[in-house]
Structure 1
Amino acid sequence: MMDSKALPNPFTPGTGAYPPVLAGRDAEKTALLEGLTKVSHPTRGGPANILLLSAPRGMGKTVLLSWLRRQAADRAVRVIDAKAGDIPDLAALGGALWPESRDKPSQLTGIKAGIVSAEWQPGQADRAASHMRTLLREHLLDATERSPLLVQVDEAHTLVPEVANALCNLAQSLIEADRPTWVVLAGTPGLLAHLMSASVQASFIERADVLSPDCLSREASIAALEIAEWRDWQIDGSVLAQVADDSQGFPFFIQRWGHALWNAGKGTRTVSIDAMESARTEVDFARRGFYARRYREIHDHEDARLVTAAAALANALSSRTSLSLAEATSAIKEVISEHAEAVRAREHLESVGFIHMRADEFTGGIPSLLRYVADQEP
């Protein structure tokens, strides 16, 4: 039997790290490989349409970006990885897309310094920003003539409008120039609305490809827990079945269960029902914390009625598997009478992943969060 104490826990939920097994994502892998092939293949190379990887938090978007990065490396595609929070302005965007400029003097470095040091007067700053966009475009046109490029931005729904506009326009410019470039923006379901908003003004982004990973099937949930390091252990079949049901196919909860089961099973040969019950304390604690953070996102919104609207949706879905667009709006109108405000509330709840549109109907975006939010209301 293997020495389990010598092995680190392979499950790292919440970090976005690559899981022991990336199960149930065959459709997403196929779509990502199709885009990567367009960029990297010598005969089929060329621009791939901007891709929006859009799903509620905890659905595994960052993991898919990690998987795509690995595939790109195998195909000699240069990868630029960034998080929206690390790109607060055009200067930071320039550094992300042209990292070489950090190490040697260049026109871009000079313009970055000018913007950051606030030596430019307002009119000059506008000209500097325009000049920077031009330089970045010229640099990317030159760089992609030498090698294919994949740009990945995580948490893109939080991009500063100025940066989002510049990035989307640069991507569109490279597409129009037939350059082997692919820009993948990952974020919550509010990503598209953010990019099309008046503050960003990238309305053409509506033509972008959209990939929306969903909850895993029961079979895939079980497969995600059956990792190679456990081959010498006997995992009770009923444990896997109960864990798959409890996680409701939500990747974050599956990984959280894996982390807890690994800890509970150390030093034993069989991961039993008793070990599962021991692990449940850790899982339930983490789940409550996850839900509390999602609840605060809704509760702290400028419209105090949003929580009431969320509870109304939860109650409407309590005896239903899904709601149509009209039914979801109607449920909110019972607590927010004005139609326009009810629509805005519904759109916000969708943007944070509280509800999620699958096909043309809404379901709960994060399993069992609906009931948690409803229970917070008196």
Structure 2
Amino acid sequence: MIISLYRIISGFLKVQFYGDLKERALTLCAQNGITLWGNELNDGKIECFISVREFRFLRNLARGKGIRVHILKKYGLPFITNRYKKRVGILVGAAVFIFVLQFMSGYIWIIDVNGNEKIKEKTVIDACKSIGITEGIKKNSIYPKLEREKLMLELEGVAWSSINIEGCRLTVNITETNEKDKETDEYTNLLATADGIIEKIDIVSGTSVVSVGQAVKKGDLLVSGIVETVTGTRFVKSKGTVLARSQREIILKEDFKQKSLVPFGKVKTKRIIELFGFKIPLYLGSEKGIYETEKKVKNLKLFSSHLPIKIYENKFTFQREISLTYERDKITQMLEKDLNSKEDIKVLSKEFIEGKKGIELKAVVEKKENIAKSHKLIINAGN
């Protein structure tokens, strides 16, 4: 790696030795410690790479020895700067650009939020602004441990937070608190949500009033919040699961005539560039018609460091509406596929009913599920 970098800085050449005495060039280089690399024979000619400094030395040695050499290509920084030495504006612009990047790297230009589900990202960004963290703030003026404490005081519903700085990006990580159970202090029973046959009972608290193999109906009491002990009666919040094989009717329907959206080949891509928090659209006008949108965001990097530049890309795939007419067999296949796609069910019976507009599928299915649902326990004051 170091050798390659040195060669790029000092410059190197791709040369070609030809003529009857071309092999003598390799011998001459070996005898005088001249390094050649990438040697290959091409159409009877020897091609290889050599540094600029050693090429000058070789050219002096080769005089009068019948060695013929030709420069094929020039590489490295000296040739690049020489190419643009008359274009002072480019060099000055490059120098200014590097200076600006170096200067801007001392500031925060991107603020990201991670871990939020219920709290909106804008709410977190606004809370950051209220404690003085905004895009454009100096990195060395931020003390992450102190700022996270301030942020938690500003935000409601946050159990934990952290602030990390990487390059020009500041990331706010938060963990939201769980909502308090509104019925924490209430006593409850567990009731059946569907008809079924009990297969497994797993009770955490409460008294089971059913047994495995027993048939129950929707609304039946499964677990009571009343617990009898040797010291008397007490009331609890019933918790647990009651697995049962429940039966229910599923109704699916498909029409003979349907409308569908299909792409017809028209695709447009529109981009927005964001510089230091300001968004600049690179297009004019808006799109009309029916289309699907695919959005992508790309953060630009320089030497693995994030730049305060984002490119938003919106891809519009235009569609048109078409009318389709399906035969009876196709409709039944569609209904069967839809029914079979439902997980954890066993079909006990099914019936296809054909009408003027389409076909209806009525199916009785069996499903193993938890049918226990919490329900408030009413305690009579007179008891």
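We did not get these values from a lab; they are worked out from the coordinates using the rules stated. Everything numeric in this text was worked out from a predicted model, so none of it was measured. Cβ atoms are built from the backbone, for glycine too; each structure is taken alone.
Data table
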read-out: Structure (1, 2) behind the derived value 73, 36, 26 of semi-axes √(5λ) of the Cα gyration tensor in Å; value: 2
read-out: Answer label among 1, 2 for the case where mean projected area of the Cα convex hull in nm², for residues 273-368 alone, calculated from the coordinates, equals 12.8; value: 2
read-out: Which entry (1, 2) yields the derived value 21.6 for mean count of other Cβ atoms within 10 Å over residues 161-168; value: 1
read-out: Highest-scoring label, criterion being relative contact order in percent (Cα under 8 Å, 6 or more apart), among 1, 2; value: 1
read-out: Cα extents along the principal axes in Å, for residues 225-320 alone derived as 54, 26, 22 - corresponding label from 1, 2; value: 1
read-out: Winner on FRET efficiency 1/(1 + (r/R0)^6) of positions 81 and 345 (r between Cβ atoms, R0 = 30 Å, to 0.05) once structures 1, 2 are ranked, highest first; value: 1
read-out: Origin of the derived value -16500 (helix-only ellipticity at 222 nm (-39500 (n - 2.57) for each DSSP H run of 4 or more, over all residues; to 500); candidates 1, 2); value: 1
